[in-house]
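Where a number appears in this text, it was derived from the coordinates with a stated rule and is not lab data. The structure presented is a predicted model; accordingly, all values stated were derived computationally and were not measured. Cβ atoms are built from the backbone, for glycine too; each structure is taken alone.
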Structure 1
Amino acid sequence: MVEATSKLEKAAMKRLLERDVTLEEIAELVYDLQEPYLDNLTMELCLDNVKAVLRKREVQNAVLTGIELDVLTEEGKLASPLQEIIKNDEGLYGIDEVLALAIVNVYGSIGFTNFGYLDKVKPKVIERLDSLKGEDEVNTFLDDIVGAIAAAAASRIAHAEPEAEEGVD
């Protein structure tokens, strides 16, 4: 069954693309997380799961909220000290991770470990977004949101293939 794409889902995907993040890049992260556990894993399956995660309203809300805060920070429209905290992606701020955890929470506890790994290692698109600190672009929320979407999609796959995650043949 194919679900119609809602206006909110379209808006969230549009904002990701406007911030130079593709669903395929997120799917690559999912692939890397799940490839050690599944012999039959494909990029298509990973992309389908990224899209499924983005169909959740709470995910759409988190994407739109986080990106808007990054954009408002770029434009200098937040009050001090919040403006400087988000612009500098201060390590003890943590609200960016809290917003991302709202996405991860949709698919259970395995998502937390997947997200923690991605947040620590910062592979691929996450590293690209995170490396723009100090530039005119602010991705304080976006890098965590991308990691959370990937972590949730990987968790969704793991829930569909529980024997693979547990190492059972």
Structure 2
Amino acid sequence: MTAPVSETLQGLAPILDERTRLLVLGSFPSVASLQAQRYYAHPQNHFWKILGALWGQPLTDMPYNERTDVLRAHGLGVWDVYAACEREGSLDSAIRNARLNDLQGLRQRCPRLQAIAHNGGESFRHARHTRALGLPVYRLPSTSPANASWSFERKLAAWREVFVHHGLLVEGAV
């Protein structure tokens, strides 16, 4: 008996523009995010809650298009390292036959880009590709609910440090 063939899943379009100074790269959208066609759509993911806490805005209560406007206005971009893959469920460990996004084209698309922050370990496995851009590269703790070993406060502190360093948050805020 052969294993069933998985369908190739397509990732989401990036949220970035000419104002992007810091780009957060996840691995690949969860099942909930793919269904909603929105980044970090799983209600237990801390991404929007962390950004809301950092910027003092109720992002989790805002419509998605307003959230993405806030990201762009602050100079934050969001994308994933994988453009497509096969995966059952949402765990990064289940990703197979992944195809990378065009990370090399980022400098051209985002002329003000200062740094890349990988959201979690699977994304950070591709740091060699982002380091090739000649920018600082960070490994942030995953905002995924699967990353239960880090408390929300500990994740928030790690994210705050990178945001302050690249001017997306004023020192001393939150």
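With helix-only ellipticity at 222 nm (-39500 (n - 2.57) for each DSSP H run of 4 or more, over all residues; to 500) coming out at -8000, pick the structure among 1, 2 it was computed from. Corresponding structure: 2. So mean count of other Cβ atoms within 10 Å over residues 35-42, computed for just one structure, reads 17.6; which one of 1, 2 is that? Going label by label, the one that fits is 2.
When Cα Rg over 2.2 N^0.38 Å, for residues 51-98 alone is calculated for each of 1, 2, the greatest value falls to 2.
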